[in-house]
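Below, each structure is written out as structure tokens.
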Structure P
Amino acid sequence: MTTSPTSPARSLAARLRLGEDWRWIVVGGVIGVLTGLGAIGFVTALHWLEHFSREGQQAWPLVLLPLIPMAGALATGLLVHIFASDARGHGVPQVIRAVVKGGGIIPLRVGITKVVASICTVGTGGSAGAEGPIVQIGATIGSAIGRLSRAVREHQNTFVGCGAAAGISSVFNAPIAGVFFVLEVILRDFSLRTFTPIVVASVLSAATTQVVLGADEAIFAAMPGAYAFSVLELPAFVALGLACGAVSVAFSRLLHLAEDLFARVKVHPAFKPVIGAFLLGLLGIAYALVVRRAGGDSQVPAFFGNGYDVIRWLIDPASYLGAPGQAAEGPSALPGLSLGFGLAVVLLVCKLFGTVFTLSTGGSGGVFAPSLFLGAAAGAAVGHALAHLGLLTDGASPATFALVGMGAVIAGASFAPLTAILLLFELTREPRVLLPIMLAAVIATLSARLLMRDSIYTHTLRRAGVVLGWTGDLAAMRRISLTSCRLSPLPREPIYPADPLSKLIALSASHDLADFPVVDQSSGAYLGMVTARDIRTALIDREAVPLLLVAELMRTDLPVVPLDASLEAAMDVFARFDVSSLVVTESADARTPVSLITRTSALKRYRDALEET
């Protein structure tokens with residue numbers, strides 16, 4: 001007897017009671033490593049283009065400032081229009097849509113196009129971040145590997161989540177936040193079966209990045225002892241949470257309002273990003289002129305690109321030493337300027353509109369980095385305002401509010417406070433930030449949810465009819481394919497429109513069938529269904545039964561569900577049509593019935609799925 005090469009691994013898995021799940025954990029690890037390598041390549045190319053673009057912007061006259069962002073936007077528009085329209089925007093909503101409606105299938109061309117388009121947008125000065133593209137790239141890798149491993153539907157979405165978590169983990173060096181971002185925002189599923197491979201993917205992605213780059217540093221590392229948080233400051237952090245919630249709402253609403261506005265502009269889609277880049281450039285020129293009048297010497301606007309250098313300046317307590325208006329000078333993007341209330345507000349407004357111009361017109365990039373920037377600027381402004389009012393405790397600095405504001409705006413915009421709390425901790429490696437960010441993030445989320453129904457990620461999806469849930473119920477149904485449900489066979493004899501009703505009554509008595517699909521006599525294509533309720537209604541007048549034909553009772557409004565659809569899709573149809581059975585076909589394009597699924601069978605499979613988690 002020939003022994004399978006995988007039998008030792010299977011035996012070990014059996015002894016550890018891992019069942020078949022061990023294979024998917026291994027696949028999650030592979031996704032994590034590949035995503036980490038892809039993220040390194042992406043960030044390296046992005047930094048090279050950023051350096052090249054800044055050199056050109058510093059050397060050229062100020063009036064030519066929009067040209068480089070416009071060139072990048074044109075390349076982005078052409079790439080997205082020609083190769084993959086799903087690569088437009090900030091990426092995460094497209095991943096959520098693939099999970100909810102697409103069975104976790106993301107074409108490989110989408111990920112490749114997203115890589116190049118995002119480099120063109122952000123690398124030339126577009127006001128966006130790298131995390132959205134990385135999430136979509138990782139999700140695409142996870143989807144492709146899931147298809148190669150012939151995963152069933154319930155694992156395909158998990159693999160997409162593995163890639164998305166690995167992307168966040170790699171680009172931010174934040175494996176814990178990567179896991180919770182996927183569970184809280186994309187999958188909305190905290191079951192152990194989903195959690196385990198995603199954790200493995202996230203950890204291996206961060207480890208791969210650290211090994212290749214030879215560094216394990218926080219992006220916004222805080223100096224030891226730089227921040228001191230007091231219980232007396234808690235009311236001030238409540239006020240900061242409210243302010244950041246308002247900023248989150250403004251960011252989300254302006255972005256979606258601009259998307260609607262530019263969608264109505266009669267310009268070829270490939271050229272719309274150029275309009276956004278032109279507006280961004282004009283805003284940059286106005287900003288540079290204002291900065292020069294204030295005594296600064298800025299050629300490249302501080303809100304271009306991801307703005308990480310400016311964020312580091314905003315959260316540095318040394319930037320706020322001295323009297324108002326006499327703080328330490330900023331980074332190369334802000335030479336000659338001191339950090340005061342007015343500059344913080346200017347940075348906030350410019351970053352807000354710069355990001356809206358970039359993304360609403362079709363630019364490719366993420367909203368995490370802009371949210372961090374907006375939060376730091378808003379926190380700095382709040383901190384300065386409290387200082388002028390004499391409400392800061394002794395030894396406190398506006399830098400603490402800038403630091404906490406970063407996470408609070410992310411929480412308010414994404415409705416994901418857990419992700420925001422953990423992300424800020426991993427970005428700073430500052431344990432004392434946990435108490436104030438927990439309070440501010442929750443306040444920002446609650447206030448934002450009072451003012452808007454959907455997060456920055458889900459607004460467009462809900463308008464497109466994509467139903468989202470915050471519990472594991474919908475996630476459990478989306479993992480299950482109809483192939484794992486108990487399907488009922490079709491009647492022994494096909495039912496045609498010209499058949500008499502008496503034929504259905506006879507079949508119902510002998511085959512325990514309640515509903516009967518009706519097919520075309522020549523092609524066998526599905527035409528409609530006669531339900532048990534229709535038959536009972538007809539039996540009220542027994543004298544008319546011999547005269548009735550199937551065509552007179554047939555309902556033509558009942559849709560079919562494909563065999564590869566999720567249980568959630570079937571339950572959605574059951575909710576819209578009060579019937580006990582639905583016709584199942586081989587695929588979405590097929591019209592020949594192959595079986596029936598009953599409401600009872602669907603509910604039983606759902607109950608079993610909840611017991612498995």
Structure Q
Amino acid sequence: MNILAQIAADVATGVQTLYGQETPAEKVALSPTRKEFEGDYTVVVFPYTKAAKKKPVDIGEDLGKYLITNSTNIVAYNVINGFLNLSIAPSYWTNLLEEIAVNENYGKKPANGRKIMVEYSSPNTNKPLHLGHIRNILLGWSSAKIYEAAGYEVIKVQIVNDRGIAICRSMLAWERFGNGETPESSGIKGDHFVGKYYVKFNTEFVKEYEEWQHTEEAKSVYAAKKKENQDETAFFKAYKNDYFNEYSFLGRDAKEMLVKWEANDPEVRTLWKKMNGWVLAGFDKTYESLGVVFDKLYFESDTYLLGKELIEKGLKEEVLFKDGKRVWTDLSNIGMQQKTILKSDGTSTYTSQDLGTAQMRYNDYQAERVIYVVGDEQISHFQGVFEILKRLKEPYADGLYHLAYGMVDLPTGRMKSREGTVVDADDLVAEVIGAAKADAIERGEIVDMPKAEQEDTFRKIGLGALKYFILKVNSKKRMVFNPEESVETQGNTGPYIQYAYVRCSGVARKAPEINMATSVDYTDLQAPEKELILKIFQYPAAIEDAAKEYDPSVLAAFSYDLARAYNKFYHDINILKSESESAMAFRLKLSAVVARTLASSMDLLGIEMPARM
């Protein structure tokens with residue numbers, strides 16, 4: 001039983017013994033003592049005034065005396081108003097450190113035999129990965145590692161959006177304007193190469209639209225469809241999507257290409273396979289640089305057909321309804337309107353594809369829970385998909401969860417893929433590594449390392465900065481990413497935590513040969529030492545909370561708090577000039593456990609620790 005559970009149980013027994021009130025241990029209000037007061041843990045005694053018929057101060061005195069007599073680990077107490085502050089025996093802290101030190105898997109739970117699937121990244125094959133994808137990827141990868149630490153078998157997957165009108169835009173642009181250019185001939189990475197043609201399509205479409213606005217047809221449309229007192233500029237700005245669907249030659253050809261694709265036209269399919277191959281090869285290089293992998297890739301080009309099978313089931317069971325070729329359902333029971341499952345031309349929607357994907361993945365793995373890491377702009381979409389699957393009584397429907405995250409902006413504002421104003425993932429990775437390199441060279445602390453080790457250190461620091469900056473923010477919040485702030489070595493940053501780890505390791509390298517077994521003889525613990533052990537003690541709960549809340553930022557906060565506590569300890573206490581061998585052994589052991597815990601918690605964020613900085 002840990003110290004919190006033991007104190008709670010002893011308090012509950014004390015209340016029963018002293019006042020005859022049965023109090024479940026889990027109801028005892030217990031928290032770390034505030035720093036301005038003496039003690040380690042504080043018990044709130046106000047709930048016992050009715051049974052005791054005494055003032056809170058007197059209840060605190062009664063309970064304090066009872067615990068001193070009957071609780072092994074309580075050695076002192078003081079009462080402040082209705083709060084009982086308890087001091088824990090030094091032997092408890094030294095023994096706790098010994099237990100943690102010998103447990104290489106401290107904080108992590110054994111396998112529980114249960115499966116969770118995490119879907120993340122899920123890019124379109126018409127453009128490279130960008131900053132928004134990086135937040136998605138890092139959230140997914142970290143969530144998977146957290147659930148593994150919590151004892152689950154985790155299947156890491158992505159659904160590649162390799163079909164649809166956006167894909168056809170890139171295909172059509174390359175067919176019209178590419179002149180046979182390839183990634184190899186241009187020297188451009190495959191996903192960047194295809195993304196160039198996605199932007200090219202939009203550029204040509206904008207020119208076409210601007211020219212059309214001066215035609216008689218456009219003037220006729222404006223006259224017939226304008227709102228009252230709406231000028232031409234406002235009308236045509238709002239009419240852009242309608243133009244694409246109704247009058248655009250490029251839009252018409254892109255939509256025809258999609259219809260041909262769904263009809264399995266051999267020429268269109270050959271072009272599609274070639275361009276998708278270029279993009280997927282580029283994605284693999286980006287994933288490798290970020291240090292993430294997948295156990296299984298699913299492709300929309302496969303799952304959209306399976307979705308149609310579920311749709312047939314829904315129509316038979318009158319869960320879904322049909323108007324011509326259009327299939328829809330009424331979602332008013334969850335506060336939504338009609339949701340289209342198949343379009344009026346019979347082609348798939350994202351809803352039909354996601355229905356098929358859910359079914360296929362359950363058939364493959366039978367995971368009890370599936371976590372979809374997708375931006376918060378898709379909240380209503382997934383609410384609809386999950387509701388349809390519940391109506392279809394699919395056995396996995398209740399285990400589906402949308403880990404929605406806010407968009408990522410830059411200090412300069414929003415990114416737009418079609419205009420080519422996004423920050424490519426590859427460029428961002430190179431930028432943060434470059435910033436880390438420049439900072440390290442300026443400080444000059446690793447110039448004596450071999451060149452390869454220096455470059456590896458720059459990589460770890462740069463990627464650590466990027467990953468931590470993104471994951472420290474609760475996923476539900478929209479965020480602004482600032483590359484320069486991310487690599488700072490002071491404040492709540494990845495490099496700050498990495499530096500604390502390097503300090504721990506440095507102490508071990510400089511330490512003289514001593515008898516480490518004497519650490520258990522150290523009894524005169526200082527406040528920074530107890531604070532560190534308390535922080536380490538909270539690590540298992542941090543993993544549990546992060547898993548429960550679907551929130552890696554819990555572990556980022558834990559890592560930062562532990563690093564900050566260690567830096568205080570490092571500044572306040574001279575480890576290598578300790579007053580006794582037992583004190584030095586204890587502090588060296590404490591430093592080693594802090595290093596291991598920081599490395600473990602940061603690993604759950606996908607962050608590696610450098611040996612030096």
Structure R
Amino acid sequence: MSTNPEEVLKNVFGFPGFRPGQREIVDRLLAGTNTLSVMPTGAGKSICYQVPALMGERLTVVVSPLVALMDDQVAALQANGAPAVTIHSNRARPDNVADWRMVADGTARVLYLSPERLMTPRMLAALESLKPAMFIVDEAHCISKWGFSFRPEYEALSELRVRFPDATLGAFTATADAATRRDIVARLFGGKGDVVVRGFDRPNLQLAVTPKTDWRAQLLDFLEPRRDASGIVYCLSRRLTEEVAQMLGDAGFRALPYHAGLDQHVRRENQEAFMAEDGLVMVATIAFGMGIDKPDIRYVFHLNMPGSMEAYYQEIGRAGRDGNPADVRMLYGLDDIRMRRQFIAQDEGDEEHKRREHKRLDALLAYAEATRCRRVSLLTYFGEESEACGNCDLCLDPPELIDGTDDARAVLAVVSATGQMFGVAHVIDVLRGADTAKVRERGHERLSAYGTGAHKAKPFWQAFIRQVVAAGYLSIDVEGYGGLKLTQRSDALLQGDERFEYRDIPRSRPTRKSRRADVETDDIDNALFAQLKALRRDLAVERNVPAYVVFSDATLRDMCALMPQDLDTLALVNGVGPKKLESFGEAFLGAVRAHAERTA
């Protein structure tokens with residue numbers, strides 16, 4: 001093998017030259033310098049360690065978290081005539097034995113292993129006798145508890161520098177903030193090593209975030225002009241993944257589901273179809289994506305908010321790897337925030353870990369509610385300065401900023417006066433002066449803040465409060481069932497030390513499918529009201545409880561007025577709390593949607 005990296009690059013991989021930043025990493029590894037490389041997705045990180053691995057006289061071990069990724073990487077290297085193998089439990093034992101013999105006799109220069117397989121006593125002992133020249137840890141953020149996707153099986157990799165003191169250690173990731181980078185260097189290199197950050201910007205991605213209203217319509221509107229393009233639609237749950245794939249199939253799209261609950265064979269078939277075919281929509285949970293190297297993914301659409309800026313960045317990084325324009329769209333609503341806070345609260349990590357995860361989610365909320373260039377907001381999080389990009393929704397269509405200080409104070413006053421224990425729906429009822437049983441039962445109609453927001457509609461307050469939450473003046477109390485609470489920043493706003501500006505909130509337009517949410521409760525569709533009462537009766541009989549235990553008449557009237565098309569909107573209906581939303585939400589949504597379709 002040549003001692004010239006450019007010759008190896010050309011003769012093995014067929015590339016005329018290195019991309020920006022690749023050669024400096026190759027040189028460091030060839031010089032024996034432990035190196036952490038942070039490179040944007042699609043920048044060609046594999047080449048950075050494959051070239052020096054093929055130039056060495058001894059074995060290079062590449063640690064990778066996914067079997068499918070290892071198989072694909074080895075297949076690609078073998079297709080280029082490079083001596084690479086992988087050993088894992090999904091392969092037949094005779095194949096593993098044959099490949100190990102190639103490693104042992106020096107025929108294979110590159111060995112791909114999972115961290116679990118590598119760190120077994122038997123494998124470590126066998127490798128010690130071979131004296132590997134280099135260990136490469138891919139997806140290195142998984143080793144750090146500061147990282148957004150820490151994996152316990154990665155933690156043992158910190159032993160490599162002790163067991164193999166003469167080996168060069170390389171680590172690669174596309175997603176690591178400054179704290180995570182420091183932790184990776186400390187754990188893998190003992191604090192001694194170089195860090196090369198090649199930037200996070202992906203200028204070909206057009207970034208956009210949209211408040212969630214009717215997610216079905218929003219998704220279909222986005223996909224319609226992109227029928228011939230390949231893309232990914234990310235969903236929060238397996239159930240939603242199946243539902244969306246079915247909905248898109250009914251609308252004439254070629255859509256396949258992908259989540260951890262599917263049979264492994266089905267997942268593999270769906271992944272291979274996506275990689276090979278054009279115009280296919282992969283509807284997936286986050287189980288799909290790591291190691292996917294399809295260059296012509298033209299869009300990534302998030303139906304739900306990810307858990308952090310790092311997760312978001314990693315997921316959108318699957319679009320546009322060929323350098324051509326690609327679209328990135330995220331929908332989000334208050335229910336997304338509530339669910340993400342709940343996931344963090346239920347996490348098994350310690351309080352410090354949970355605090356970090358809340359902060360990460362806060363950063364993503366700030367990005368979602370940004371009022372100026374979205375790319376600046378994204379890159380600033382990763383410590384990179386930039387100018388306005390001209391290629392995001394906020395640059396292409398700058399929002400109108402409005403002084404909302406008085407309205408924000410009114411919201412905070414209601415939250416405070418009601419004891420910081422109620423969700424957005426009840427806060428809006430008090431603001432608008434609604435005459436509901438819940439308001440009367442608690443005497444909230446006697447509060448001085450009651451009715452101070454009557455001049456604005458429910459949809460306005462829903463969107464406005466979302467921006468107040470994102471700005472840090474309110475928080476969502478997960479343990480308190482989603483109640484709104486004041487924060488440390490609230491005092492500054494209430495005392496006049498800060499002003500609050502918000503993005504313009506367009507008025508919703510009444511359509512036959514979706515009525516204005518601020519109509520009077522007596523201006524409802526009586527046929528739908530009768531259908532909802534019949535459904536309530538059936539559910540009550542099924543549970544052997546009075547009908548009002550399911551929902552009151554007032555709740556059903558509000559449901560008719562609001563005409564919810566998703567669980568986010570149904571949660572705003574008076575009398576629909578988290579438990580009833582879980583127990584009855586899908587049934588009542590189904591009745592509303594069926595009625596809307598019949599009358600359209």
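All of the numbers you see were taken from the coordinates with simple rules; none came from a lab. Values in this document were obtained by computation on a predicted structure and should not be read as measured data. Cβ atoms are built from the backbone, for glycine too; each structure is taken alone.
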Item to check | Which of P, Q, R leads on volume of the Cα convex hull per residue in Å³, largest value | outcome: Q
Next on the checklist: Given 28.1 as the derived value for mean count of other Cβ atoms within 10 Å over residues 175-182, which of the supplied structures P, Q, R does it correspond to?
Outcome noted: P
Next on the checklist: Looking just at distance in nm of label points 7 Å out along Cα→Cβ at positions 23 and 527, which of the labels P, Q, R belongs to the structure with the highest value?
Outcome noted: R
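Could you figure out which one of P, Q, R the value 30.8, 95 for Rg and Dmax of the Cα atoms in Å, for residues 311-542 alone was computed from? Walk me through the intermediate numbers first.
Working: P: 30.8, 95; Q: 26.2, 83; R: 20.4, 62.
Comparing all candidates, it corresponds to P.
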